[in-house]
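Each structure below is given as C-alpha cells.
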Structure 1
Amino acid sequence: EGEEGVSKKKKEYPPTSREFYLQNIPLTDSMMAVSHENIENSLYAAGDIYKNDLKEYAEAVKVYEDLLKRYPDSKYAILTAYQLYKLSKEAGLTAKAEQYKNYILKNYPESMYAKVILDPSYLDRLKDEESKANKYYSETFSLFKNSQFTQVVNNCDYGLQNFVSDKDLVKRFTYLRILALGNNGDIRLFRQNLRQFVVDYPKGETAKDAKSILAYLDKAYSDIRIEEQKQIAEDIYKFNLDEPHAVVIFIEANANMNQIVFNIINLNLEQFDSLGLNVNGEMLSENNNICVVNEFLNANAANRYIKNCLTQKDEIIKESNSTDLNIMPISITNFNILKNDKSLERYTEYYLKYYNK
C-alpha cells in the first residue's frame, strides 16, 4: 500500500466486468446534483444548436420542452420558455405560444422577457433611454470639468431620479455628485460622503479613486481625521473598568509576531504562572498583527501586568525585530469590538482618553 497522504491511483476494471459499467454512475447526493446540472447544461446547449446552427426548429422545440419538463426550476427555465414562445409564435402555433407567454408573465412578471412580450418595442426604447442617459451623463461630466459644480449637483440629482434602472450610471452620477459637493469646501462632509460611497460600492476603479482621495485627505487634514477617529471610538467602545480585561500588544509591521508570543509565554511561565494566562497571536487587519494575553479580573489587574511588562520590554521584544512595546489594556467587550472594527488608531485614541490618565 502507498504511504499515507499519497493519492491512490483509481482502480481500473476490465470492460468485461460489472464494475466497469458501474464505476462512473453517480451514487451520492452531491454527485447526483452535479449530474443533473450537467444534463441541464447539455439540454439547453443542444436546443441552442438545433435552433441557431442547424435551423432544425422542431428538434429544438423537443429539446427545450424536455428541459422544461424535467427541470421546471432550472436556471434556464425563463430562457427556455422564451425560446419556446418565440418558436411557437413563428411556427403559427398560437395556443402553444400563448401557453409559454402566460408561463413567463405568471412566473417572471418583472423580467425583461415579460416586458418584451407585452411591448415588442421595449428593447428599442431601452436602448434609446440608455443612449439618452449616457449622453446626459457626458454633458454633466463636461460641466464638472468646467467647474460648474452647482449645475453638476442639480444634473446628478435629476439623473439619480430618472435613470435608476442603469446601476452603473447610478454609481457614476453618485460619485460625480460627491466630487462636485466636495468643491464647496466642507471637508468633513466630503470625507463622510466618500467613505459612504466606498461602503456602497466597494469594488471597481471608482472605489479605488475614492480611496485615493480619502488617503490624501487623511494626510492633508490630519486634525480632522483624528477628530473623526475620536468620535467614532467614543461611539463604538464601552467604558467599564470592572469587567474582565485582556492585554493587547500591537505588533510593528516588520516585527516577528511569533517571537513576541514566544517571549511573552516564557515571561508568564516564570512570573505569572499562577494566573493561567492564555497568549495568542492574531491578525487584526491586513496591516496589523496583535498579541493577546488574557484573561485578567479587571482593568487594574491588566495594568499591573502591563507595568511589569514595560520594565522588561527588552526581554519581550528581543529577536523579534521590534523597536518598541506598544501595549494596552482592553476590556473583553471592547476587544470583540476591536476585532470587528480592525482600527488600531481608533482604539488608541480611546485608550489615551480613558486609560492613560
Structure 2
Amino acid sequence: MADRQKKFDRGSIDSVMAELAGLGTPGPPSDSAGNEHEESREPQNASHHIRYGVQLSSQGQYEEAISEFDQAIQLDPKSARAFNNRGYAYFSLHEYEQAINDFNMTLKLNPRSASAYNNRGYVFLAKEEYAQAVEEFNQALSLDDRMALAWHNRGFAAASQGHYNDAIVDFDQCLRLNPELANAYQNRGVAYLAKGEFDPAIADLDQALVQQPDYASAYYHRGFVYVAQGDYDHGLHDLTQAIRLQSNFPDAYYVRGDIHRARGDFDQAVADYSEALSHDPQFTLAYYHRGESHHQLRNFDAAIDDFTALLRLQPDNPSVHYSRGLAYAAKNDDERASADFDRARQFGQ
C-alpha cells in the first residue's frame, strides 16, 4: 500500500490509499515482434523453437522457454521475434536488465516493433521508473495506436505518479479498444478511488469482477471502497473473498483487521494483523494497530512488544512512542512511560 508506512490515521479506519495492483502483462507471449512477415523469413527450425518457447512461456515455464529462444537465436541471430519473446521470459523471472537488453536488440532488428516498446516500458514500470516508462508507451502508441495494453500501461504509469485524470483518459481508450480487459476496469476504479469518487470506482470494480470473477485484487479494492464509505458488512465480505482467492494478501488482512477493530472485536483484529505481518514483516501500520488492539485487550506486554518492533523500523515516530508510553503507564512503569512521552514530545515538534 503506497502510503501505509508513512503516516498513521488515529481514526477507526485508516485513510490510507489503496495501491494500484493487477497490472496486465506486458503483452502475452507473442509470435509477433511487430512484423507479421518475419516468420516467413526465419529458418523453419528457428520458427519451431519460437513457437514452442511461446507455448512454454504461456504455461509459466520461463526458464525452459528461454532455452528454446536461445536455440532460435543460434539458428537465426536476426530474429526479432526470438529476442522479444526471450525478453518477455526474462521479465517474468524479474531479470530486468536481461529483459531490457533483449528488447533493445528487438528494436535494433525491427525499429517499428510497437510490442517491444510496450514490453520495455513494462520493465521500467516494474522498476518504478515511470517517466521512462511513459516515453516507451508513447513510442508504442505512435507505431500502433490500437494497442490496448499500451494505453492501459501508460495509464498505470500516470496513476502511479498521482496523475489520476490522465490515467482515466488512457484507461478509457484502452477499454474502447478492449472492453473485456479486467485489469483496466480495476485500475480505472482505483484511480476513481484515489480521487474520492466512490460510485464510479465501485462500478468499475464490479465490471472487473464480471470479466474475471476470481480477481482477488478487484475484491480487495471494492472492499476498500466499501470500508471508506463506512459499509463494513459489504467491505468484510469482499475482503474475505479476496483472502479466499489469495491467501498471502497482507493488505486485505490489514483492512479486514481494521473493520474488526472499528467494531470492537479486538481478538479478531489481532488475528488479522498477525496474518498481515506474517506475509509482510515490514508492514508498519499492522504493528501499530495490533499494538493498539492488544492494549484494548489489556495485553500490555504484547502491545509494548509491537510498538517496540515498530520503533525499530521508525525510531522517530512520536505516535508510537506515545502509545508505548501509555502501555508502560498501564503497567505502572512510570519511568519508561515518562521516557516515551518525552520522546513523543521531542519527535513531535
Structure 3
Amino acid sequence: MQWHISESISGISGLPYDNAMLRLRNIKRELGTNPSANDLTAFYHQAPQAIASALKPYGYFKPEITKKLTQQGSIISATYHINPGPQAKVRIASLSINGPGSNQTYFQELQQQFPIKPNDGLNTSLYDKTKESLITTAINHGYLRARFTETTLEINTRANTAIIRLAFNTGEQFAFGNIHFSPTPLSTMFLRRYLPFKTGDPFNNTLLSKLQDQLGNSQYFDQVIVSPQVSDQEDSRHVVPIDIQLNPRKKRNYKLSLGYGSNNGIRSSAQLNLPFINSQGHRATTSLTLAKKFAFSDLNHDKVTVDTDYPTEATLQLQYFIPGKNPSKEMFSVETTIKRTSFYTEAGR
C-alpha cells in the first residue's frame, strides 16, 4: 500500500505559522515519494520538535503542542495545535554607526529606520536583515572594509527578554582606480563613453552592474565580464582598479530564415550584420527578403493548378548605425529600403 500524509497546524498565524509549515514540508520531502508506515510514524513524532524550533526566531521558547493522528484508508492526517506561550520582549535595542562614512545619508537612514525597538516582540529575522542591509549598503557605496565591532543577541529564556546591540564601523570609502579594457576592434576612447563613472569617483557596486548591462546590450559583444581588482597595494591606497574583459562578436554575422504566412505566402530572408564598421562603433545591417504567394486549385484531382497572378516581392533593406555621445542611450541611424514586385506571366515562361 502506498501511504500519504497530510499535515496541518492551528493556534498560530503569520510568520511563525509559515516557518513551522516550511519545516514540516522539508522533513516530509526527505521521506521521498513512497514512504513506509514507519517513516510516517517517525515524521509524526518528529514534527513537534521541528515546530518548536521554528517558533524560536520569533521569541516563542515555551510552546505547548498537542498532536493528533487519524487515518482513512491509505491517507494519514497529522494535526498539531500550538499554544505558543508568551513572546520574549526586547529589553534593550541599539544600533550605532561609526567611522568616516557615518554621516552619509544612506547610513543615517538605516540607523533611523532600525526596525527593533524596546518592548517589541523578539524577531531575530529583523536582526539578521539589519546586519545584511548594513553590509550590503557599505559594499555598494565603496566601504569595502566595513565591519561590525559588536553583534550582541542575548536571550534570557527565564525572564523572557532579549538584548540586542549592534555597532558598525564603515571604514574608509574606496574609489574607482584605473580602468582597463581588453583588446577589441573598438577604440578605448569609444568604449569609455559607456562608463557611468570615472577614475577617482567613489566606488559603487550598482554602477558596475550598470556598466555590465550597458556593454552587454551594446550588440558588439558576446560576453562581458566587469571585475573589480583589489590587492594589498590598492587596499592601502583605498582604490579599486576595474578590469573589463570583452569577447567581441564575429565581424560578420549571417542569419537565414524560411517561413510561410497566409498573407505573404512563402517567405525567405537573409541578413548580414556588420558590428564593426570602424573603431568608433559604427555598425550596419543589411537584409534581403523574398516573398511569394500562391493560390492553388483542383486540389482533389491529379493535376494541381497554380494561380500565377500572385506577385513575387523582393525587399532589400540597409541600416547604418552611428553611436551618439552616450551610446547606451543615443544611437542615430540611416535606413534605406528598396522593394521590387514582379509578376509571373505567360510571356515570362
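Annotations
- Structures 1, 2, 3 were shown, and mean count of other Cβ atoms within 10 Å over residues 87-94 at 17.1 was computed from 3.
- Origin of the value -20500, where helix-only ellipticity at 222 nm (-39500 (n - 2.57) for each DSSP H run of 4 or more, over all residues; to 500) was derived from one of 1, 2, 3: 1
- Comparison of 1, 2, 3 by mean count of other Cβ atoms within 10 Å over residues 143-150 - largest value held by: 2
Readers should treat all values here as calculations from the given coordinates under stated rules, not as data from a laboratory. As the structure is a prediction and not an experimental result, all values here were calculated from the model. Cβ atoms are built from the backbone, for glycine too; each structure is taken alone.
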